[in-house]
Structure 1
Amino acid sequence: MLRAGVIGCGYWGPNLIRNFLENDATDVVQIADLSPESLHIMQKRYPALEITTAAEGLIANPALDMVVIATPVSMHFPLARMALEEGKHVFLEKPMTASSREALELVELAERKGLAIFVDHTFLFTGAVRKLKELVVSGELGDIQYVDSTRMNLGLYQHDVSVIWDIGPHDVSILNYLCAAEPEHVSSVAMSHLDTQYDIAYVLLRYGSLLAHLTLSWLAPVKVRQILIGGTKKMVVYDDLENIAKVKVYDCGAQVARTDVKEVRSMLVSYRRGDMYAPRLDNTEALKVEVDYIVKCLETGERDPVNGGRAGLAVVRAIEAAERSARAGGGFRGADTVGLAAEASHEARAGD
């Protein structure tokens, strides 16, 4: 039995508590929150829960194997570091930390202590995204040429992080998962209209020959969560707000044939417009699938989970590069694994 303590009972914390309690291999022993009212609401729902307003006390609880952190991102690093120092596994809400330097320090600390870090990139465990991964790996789509993602709504406005940090991790985690890689370069332009934080942003990420474009906004009249994937064989539309057919696969595309390579005007483009089908998806709650996956990883000793510390670090690196690019006016920023990891490590050593 994996015994967990949950810090944070706000928007997402109750969902985490419920799923850890409902899993046969996990249990929630204690919860912590600064709000006594929130704690009592949760204890009324689950009377066996121990409650405390002191996160440090929960982390020090010897009865716990894992600390689940669902607080504002500014608290992720100090709480996670404390939990790792206490010899406990860590499950963090996204984004993993507020900087790649913090994320790298946590990853290195966990690896030294033989502990696991998991990051709650929930979309990776939805039936829709798992189906997208299956389509990519099987080769049914061919070579992926582009991804265009739109994630917008009217709010919820955050005053401590920009729209890039708030909702960008969803799309970056999905892209990294589908590509099994990190972006090589990141560029973005963004604007602030209501506060000092960016509330609308356009982000470009390059994965080799694949170009991905993200539209992120808190200032839209409608809610949109849609991803388009263009492959050399087939194309996909994933609409998360669809109730019946979230994923649609289109047998369409374009091919180029030249009758004379020396004459550009002889280049012929043929278009293929075939059938569309909507594959059957697993509708199991994503958080339930994720908790099952965490248990399996801990049982098998999985060293590189899809939502592990290294994966969380990769997402933070890309988001950090996008924010830097926006503040610099939109230039491309390197997001390579070795380069930024070395840079973060150097900065960490310099700060000690």
Structure 2
Amino acid sequence: MRNCPVCKSDKRDFLWRSDFIVPDGWTKPPYLEWLKCECGMIYGDNPNVTQDDYTRYYNERYGYGVVDDFCRHRLAKRAGYVRDHFKRKSRVVDFGGGDSGLEKLLRNVGFKDVITYNAGDIMPPLVDCVVAEHVLEHIYDLESAMTMISNSLKDDGGLIIDVPDAGRAAFDLPKEMPILDYHQVHINHFRINDILNLCQRFGFELLETELYKERFMSARMYIFYKSADIAGSSKQYVLKNIAEKVQKIDELGDKELVLWGCGDIALHLLTRCNPNIKYFIDNDPAYRGQTIKGLPVKERPDTDHPILIVSQSQKELLIENIKAMGVTNELIII
């Protein structure tokens, strides 16, 4: 019996059974029971088959995949992501890619250490990025596959996954496709939660995801990073940048200034340094008639003091508004 490939639970509900005629000598299962785990994952099982049976089938019989413009476009996008986010000297593995063409695409843009892993191969060590394009839905022993992927990847290595989106399939597929995605080789039916739970269990942090359609099928791309220390990276980024801005403000000494923009970064910086602010300016109506540290907040300058700007996301828009208002004060942008 196959336990849930996501949470490993053996508690499951039987949904229905699909029987198939299997060509003589093939190691496909003659039937699959479709099951729903207590965690919600839907998967197929046949107690008389193993991963070895599936591996033999994929090595001996599988390979006539659909390679059309949809597929080429998707693979080009994945190669483009690897090109833009990993150094050319990186080791990249196309996990289960067969002759999809991804390895060639990556070599064409300068990657030399590219390996295509197929069923039964030995996974190389010290990998920077694994691309698993529409493969996880095929794997019977998903626990071993994910362990192998995680062990091969360096810390902060990337994992790019594409799988059909089971959460959308039941609603999006045309009614004239009666079997949906429940056939002999697609035995794992992932919703968003299922992929997140699976990858979190193996130490992966989600960076981004994207929904798309390919030949009427809803699918998702997920980009994960292994052992990504989001808290540590955030701390380092914030403290470093704030310290740099505080230093630049301190270098202004006792120069009389007007601070334009009373956003969170400005109000935080004022707890870390004490520039010689004469008054504040902000066009948010909430600040009209208000004071900060006993100093008034105005809608535009009425003196020729230099204007200090420490805004981050609104910086360019703020500068454009200042110029549009005809304000000619010196701008000090930090």
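Tell me which structure, out of 1, 2, gives -9000 once helix-only ellipticity at 222 nm (-39500 (n - 2.57) for each DSSP H run of 4 or more, over all residues; to 500) is calculated.
2
On FRET efficiency 1/(1 + (r/R0)^6) of positions 79 and 223 (r between Cβ atoms, R0 = 25 Å, to 0.05), which of the structures labelled 1, 2 is highest?
Top value of FRET efficiency 1/(1 + (r/R0)^6) of positions 79 and 223 (r between Cβ atoms, R0 = 25 Å, to 0.05), among 1, 2, belongs to structure 2.
Work out which structure the value 11 belongs to, where relative contact order in percent (Cα under 8 Å, 6 or more apart) was derived from one of 1, 2.
2
State the single structure among 1, 2 that was used to calculate Rg and Dmax of the Cα atoms in Å, giving 28.0, 90.
2
Between structures 1, 2, where is mean count of other Cβ atoms within 10 Å over residues 15-22 highest?
1
Laboratory data are not the source of any read-out in this text; all were calculated from the coordinates shown. No experiment lies behind these values; they were computed from the predicted model shown. Cβ atoms are built from the backbone, for glycine too; each structure is taken alone.
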